[in-house]
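Right after this note come the structures.
No value in this document is a laboratory result; all are computed from the given coordinates. Being a predicted model, the structure only gives us computed values, none of them experimental. Cβ atoms are built from the backbone, for glycine too; each structure is taken alone.
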Structure 1
């Protein structure tokens with residue numbers, strides 16, 4: 001071991017004189033003037049000059065993945081876990097991964113890496129309680145980096161250079177007390193002591209300390225050589241041996257932006273700083289301009305957090321880095337510091353997807369947080385994948401906000417020669433929203449690429465169009481050369497009620513043609529006490545097959561192929577299907593009330609569907625009282641008549657009824673109803689040709705009858721006191737025809753007249 005004494009050989013003799021103001025109190029304030037001799041062993045000094053790796057990957061065209069969260073799974077599995085995800089990430093537009101600090105921290109295998117001890121221990125040496133880091137060993141790290149590069153994914157290392165942790169205790173001559181500043185790492189690289197931390201003879205402090213950790217002096221030539229300037233430096237080793245492509249600088253408030261500028265000038269690579277501050281003009285932008293590096297867009301993060309949590313989307317207009325320096329902004333929705341750790345910075349979960357739609361549409365380089373992508377369920381993962389794809393295809397050009405209020409926000413990207421641009425529409429209200437806007441596309445077909453709004457629309461010659469956004473959702477509109485493909489005109493309901501044969505199954509027609517809405521309403525008669533069926537889009541099992549997403553009875557959602565849909569019977573049902581929103585519902589209708597056979601008590605009196613007339617109907621004898629129409633034997637859907645005028649309203653007023661026999665018709669789609677009966681009319685009847693004489697319905701024989709005095713003359717059967725439905729007998733053979741000949745009564749007397757509508761026959765008997 002040789003002690004180097006000359007200044008030219010980097011030994012420094014440092015005079016600390018209180019009177020110069022060079023040093024003053026830290027913990028122990030009473031210093032006396034003296035010389036402190038700093039001695040370095042020759043083996044401590046790094047050699048060579050840092051060089052940039054020629055094949056490093058430069059991200060920015062795709063999206064970055066933050067490939068960890070706070071307190072990831074322990075046990076040395078994380079590098080392998082990341083490796084297992086890389087193929088999927090690459091296929092879905094990820095061009096860089098930001099990984100946690102790769103070296104051994106004070107907490108050994110429990111450390112997240114933000115308490116760095118040995119910058120060159122990647123799971124190689126037994127120190128601080130373990131050999132592996134929390135994330136694994138060196139071989140697993142290098143394999144992960146290699147696989148990332150095979151997928152053209154750049155690897156961005158998290159660099160904690162402001163402070164160190166885990167040193168041994170030594171007497172600190174600058175502070176005149178014992179400090180944990182003696183670092184003799186097992187890697188035998190970058191030994192450190194009191195001379196390398198603040199305060200020291202040359203530098204009292206820098207821009208900031210992090211807690212009580214020893215504050216590394218990044219202006220020290222020795223520290224700079226070891227950190228980034230020499231061939232053997234941390235930066236040089238990480239880039240040229242580990243094959244790291246870039247740097248995420250932790251806690252940049254703790255040191256000068258010139259440090260980052262000098263680092264990148266010496267070694268190269270993508271660089272982004274963590275300046276945890278919402279102040280754009282006073283903090284974040286000046287740091288970017290001074291360092292030349294990118295920065296995480298914390299101002300935009302706080303804008304989004306406040307806008308969505310406070311219900312005021314105009315806050316999205318507040319200053320942000322992506323709006324002022326878009327080429328330097330790294331946007332994000334969450335990270336390991338903002339996730340729910342009790343510090344009040346977490347993003348509201350209900351609006352994560354809205355925020356990703358925002359950053360994927362806006363300028364800047366977006367970052368996806370591992371927890372949002374991998375740990376929030378398949379639906380959220382697919383939404384993020386879709387938004388990355390939309391960004392790749394559409395997002396380019398200038399950004400401008402076209403409209404904003406508390407609930408709605410619309411912004412435009414103008415596009416460039418390669419990408420058409422887009423219109424982002426965010427809506428946090430409980431109903432679908434629409435606005436007329438000026439788009440970048442004239443006389444064009446446009447669509448919502450998120451498919452939250454299914455229908456295409458067109459712009460006029462000026463580029464104006466009405467665009468929509470779903471309730472509590474978002475849409476991203478852009479130019480398309482596609483023509484909207486309609487859904488099938490009909491669906492089929494094969495099931496147990498008809499032998500599971502799609503070719504003979506009940507058909508459910510679409511609401512309109514061409515069927516661009518994907519909605520269907522139809523009716524089916526289920527004959528069993530328990531019935532199962534599925535939905536097909538062709539009269540066979542070879543095409544689209546849909547069933548219930550849940551257990552077949554309650555979910556109301558369809559998927560392919562899904563579970564059999566199960567409904568009780570025997571009953572008629574109205575079936576509603578929506579292939580855009582993947583929903584189904586079934587309604588059977590009934591009457592309930594004081595005038596009905598069962599009163600206000602369950603069960604309701606069921607109606608049946610008349611396929612010829614297109615109405616729900618029941619023939620019943622009612623008493624004086626009230627009734628309502630009710631779906632599925634519950635009050636969720638119930639219809640009454642507020643006026644009354646024959647038009648129904650949900651939760652409307654009870655319908656007043658006089659005693660009598662009625663054919664009760666309901667059209668729930670049109671929202672109309674009618675209570676009518678059969679009667680006789682004519683010269684032979686008491687009312688002549690002006691007034692019907694009502695008949696009475698026999699529920700046992702299912703016939704209509706009336707006993708009355710007739711005089712010689714003619715009569716007919718008539719429904720609803722109207723000539724639209726009237727029955728006569730052309731042949732005078734006891735069989736009735738619509739608009740048939742008048743029936744003759746030859747002898748005056750008391751008669752019983754019976755009408756059987758099951759076969760359109762009648763009888764007239766003189767009593």
Structure 2
């Protein structure tokens with residue numbers, strides 16, 4: 001059967017095999033005959049299409065020759081003078097007589113007709129899948145008939161977009177609407193649909209970009225302004241942008257007190273104007289609270305919203321993840337977020353161009369974390385807090401620095417009143433003054449004292465003062481360390497040691513079992529010590545089984561540990577903690593591999609994921625965690641985290657054993673993300689690197705993965721060879737077929753046979769026979 005395409009490439013095929021259509025002029029003749037779809041094309045029309053005003057005197061004879069050559073190509077065996085049945089001569093021209101379903105144009109029209117009669121979207125999608133380009137795009141010449149077909153395509157795209165919007169499935173038609181809009185850059189109605197689709201997908205910013213592009217073209221090429229429909233679509237995008245405008249600021253603190261000087265200074269700096277405002281000062285001075293409070297006061301000045309990120313528990317290399325988070329908040333779909341840092345910065349600057357944004361970043365520790373965040377146009381502001389001075393911050397933009405000091409006594413008393421209520425503070429003015437004096441004007445210290453009183457309504461302020469006096473030895477106190485010491489000094493020896501060693505933990509969230517490993521004691525002893533810390537408000541329990549401590553409390557714990565615990569004891573606790581997570585990750589991996597305790601294994605991975613990811617970046621042998629994490633990465637689709645961890649571990653791994661397993665994991669990432677050639681290379685590199693390592697199970701798993709990639713690439717022969725090689729390893733090195741086998745080998749054999757059957761590389765009866773013979 002002969003089939004033809006003209007919606008893009010001009011081609012013909014007989015029973016699926018391409019037909020040679022000759023030189024470009026000859027293909028142009030066929031293109032017009034296909035586009036006219038059963039109507040004759042005059043000889044002069046064909047001459048004008050092929051040569052235009054430069055037609056030679058022999059043009060008529062050449063057209064006749066092209067027609068003859070096409071006849072013989074389409075109907076092999078015709079004699080030189082035979083007309084054939086397909087390409088016939090009509091009065092003054094030629095006609096191609098084929099059934100409508102023989103050409104993509106005919107099938108396109110039939111599907112569009114069906115779509116117009118239906119209420120669904122499937123027929124439109126099927127019709128538009130036939131469109132690979134503009135009608136007869138390869139001819140390179142315009143013709144009214146080609147233009148008519150292009151308008152049919154545009155009509156179908158508009159109708160499909162309207163139908164998709166009414167059904168609430170705009171993403172299904174997005175790609176084809178955008179593609180056809182590129183072919184027809186001045187089609188206003190088509191660009192209206194593109195904008196509506198983008199808005200419906202939650203991408204009003206992209207819709208605004210599309211409007212700006214066509215508006216500029218209309219002015220430059222036609223000298224006209226955008227029409228009414230385009231302007232209405234822009235208003236829709238503006239409204240939707242307002243709905244999706246990021247508003248990430250945390251809630252303001254109701255008990256905020258004082259800071260009149262700092263607030264006035266921030267206001268003054270904003271009017272200068274500056275690009276970056278930095279709040280610095282000692283830990284516990286209330287920088288974060290001040291930043292959020294002032295941001296709420298000023299947020300209406302930034303019409304395009306607020307972005308927020310807390311970096312207090314992050315490392316210095318947070319620029320990329322932070323930009324990815326902000327880009328998603330600004331409306332960029334996750335799959336379109338760039339990979340490299342430079343690309344992230346470029347996309348961030350593009351998306352913030354012309355916008356007025358307030359960007360708040362709490363807990364900055366390096367200039368690099370800020371450098372890429374300054375929006376590309378005036379009217380935006382980056383507000384950061386930092387524990388240390390950052391003299392190089394001026395390299396990132398025009399900077400204003402406001403230092404946050406201690407509260408004066410009146411402001412400290414006001415904070416107590418806001419937290420405890422005026423009646424309770426005024427009832428004991430002398431005790432309130434003593435608390436203010438003991439806390440040294442540090443907001444965090446005042447907040448901790450207030451929290452103790454709030455959690456114990458029966459306590460008087462005087463009772464707290466008496467306790468402070470005992471702990472302080474009658475002195476006035478020295479701020480934060482004094483308040484923390486108030487709780488620490490009341491701990492038993494084991495709880496005190498646990499408090500100090502918790503400062504080694506990489507993130508603020510942890511579970512009870514790790515405390516036993518830090519202390520090197522039995523679980524009941526560790527649990528009793530942890531309960532003591534919770535009771536002393538040095539550690540919080542936000543939900544059953546999970547604990548956390550404020551970063552400043554842990555900073556104090558770190559100082560104490562440096563003073564009291566020997567380097568040897570600290571190193572031992574660190575090693576035991578790392579081993580705890582290595583063993584946990586391996587247990588979870590083995591459980592999933594053996595399909596037992598799956599719920600508990602997934603719960604462990606999920607609960608400890610942040611801890612493990614942080615440790616991978618901190619320990620000397622990160623592969624010990626990365627390798628057992630790979631099954632969870634794959635299960636949850638955490639492909640970017642998987643790749644990042646494997647690459648980080650590969651950079652540190654020297655021995656062939658772990659390198660081979662890491663390369664196998666990296667190949668798995670490439671396979672999952674469609675980078676098949678890269679996956680083949682990595683699987684084979686894994687086999688080469690690990691050739692001298694006695695790990696046949698790893699070899700079998702690698703070969704199974706390699707076979708899957710070869711099958712996906714269409715190389716079934718190689719896939720079959722690889723599966724057979726895996727089977728040989730099982731038989732020769734793991735004893736399959738030679739007697740009883742271990743449970744692990746039994747599981748691996750099932751995996752291999754199942755993979756081979758799914759790839760159609762084993763006959764069904766072969767699979768059954770092998771399973772029956774070996775698995776029993």
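Taking mean count of other Cβ atoms within 10 Å over residues 55-62 as the quantity of interest, name the structure among 1, 2 where it is greatest.
1
Okay, next question. Thinking only about Cα Rg over 2.2 N^0.38 Å, which of 1, 2 has the largest value?
Values: 1: 1.47; 2: 1.30.
That would be structure 1.
If distance in nm of label points 7 Å out along Cα→Cβ at positions 255 and 327 is calculated from each of 1, 2, which structure is the one that comes out at 2.7?
Working: 1: 2.7; 2: 4.1.
Computed on structure 1.
Ok, one more. Match the computed value -18500 of helix-only ellipticity at 222 nm (-39500 (n - 2.57) for each DSSP H run of 4 or more, over all residues; to 500) to one of the structures 1, 2, and report its label. Don't skip to the answer; put the middle values down first.
On the way: 1: -4000; 2: -18500.
Here the read-out was taken from 2.
Something else about it: As an exercise: mean count of other Cβ atoms within 10 Å over residues 191-198, calculated from one structure in 1, 2, equals 21.5. Which structure is it?
Numbers: 1: 21.5; 2: 26.2.
Label of the originating structure: 1.
Once distance in nm of label points 7 Å out along Cα→Cβ at positions 95 and 223 is calculated for every structure in 1, 2, which label goes with the largest value? Please report the intermediate quantities before stating the final value.
Numbers: 1: 3.5; 2: 4.5.
Biggest value here belongs to 2.
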